[in-house]
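Enquirer: Below you'll find the structures, each written out as structure tokens.
None of the figures in this text is laboratory data; all of them are computed from the coordinates on show. Not measured: the values here are computed from a predicted model. Cβ atoms are built from the backbone, for glycine too; each structure is taken alone.
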Structure 1
Amino acid sequence: MFTPEVYASPLAATPYDLRHACISLWIVAGVDPATAAKWAGQSIEILFRTYAAWLSGQEKALRKNIEDAYGGADA
């Protein structure tokens with residue numbers, strides 16, 4: 001439990017900020033949304049609503065993964 005002084009300081013936001021950063025990192029690292037939501041203890045709907053910007057920014061990396069799976073762009 002935080003003291004009144006900690007609640008009044010910028011440190012009070014840190015646990016949530018760290019959680020948000022961790023979940024964002026999972027998404028950027030390629031953890032699928034269902035797994036990230038499970039690990040975070042939240043529904044997939046909340047994950048999509050909260051982290052939609054991170055999810056939508058992955059198209060280029062996903063296309064590269066597909067190309068690599070087919071043997072690269074030159075194959």
Structure 2
Amino acid sequence: MDNLKPFKKRTDERRNVTGENKKLPGLAELLAEVLSQPSKRTSTANAILIALKNKAIKGDRKAAEWLFERA
């Protein structure tokens with residue numbers, strides 16, 4: 001607790017005065033790379049969609065809503 005410092009008014013770079021979410025650098029590229037890597041039989045993105053479809057069929061409302069919103 002000794003290392004805690006109060007914010008400085010108006011000049012402290014730790015403050016988020018704009019209210020924007022901080023994004024991880026290159027997250028979109030990393031996600032695209034991970035989803036495009038094929039697994040043994042199918043692409044990762046395809047496997048995720050199949051899993052979502054199966055969850056929706058079993059009654060998962062969130063999975064069904066997600067699929068219908070993007071279909």
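Enquirer: Can you rank 1, 2 by percent of Cα pairs over 16 Å apart and just name the one with the largest value? If you can, show how the numbers build up before the last one.
Expert: On the way: 1: 60; 2: 70.
Answer by largest value of percent of Cα pairs over 16 Å apart: 2.
Enquirer: Now a separate question. Supply the structure label, taken from 1, 2, corresponding to distance in nm of label points 7 Å out along Cα→Cβ at positions 4 and 60 with the calculated value 5.1.
Expert: Numbers: 1: 5.1; 2: 3.9.
Comparing all candidates, it corresponds to 1.
Enquirer: For relative contact order in percent (Cα under 8 Å, 6 or more apart), find whichever of 1, 2 sits highest and give me its label.
Expert: Numbers: 1: 20; 2: 12.
Once relative contact order in percent (Cα under 8 Å, 6 or more apart) is worked out for each structure, 1 has the highest.
Enquirer: Among the shown structures 1, 2, from which was the value -14500 of helix-only ellipticity at 222 nm (-39500 (n - 2.57) for each DSSP H run of 4 or more, over all residues; to 500) calculated? Working shown, then result.
Expert: On the way: 1: -20500; 2: -14500.
Here the read-out was taken from 2.
Enquirer: For which of the structures 1, 2 does the calculation of distance in nm of label points 7 Å out along Cα→Cβ at positions 28 and 44 return 1.8? Working shown, then result.
Expert: Working: 1: 2.5; 2: 1.8.
Considering all the candidates, the number was obtained from 2.
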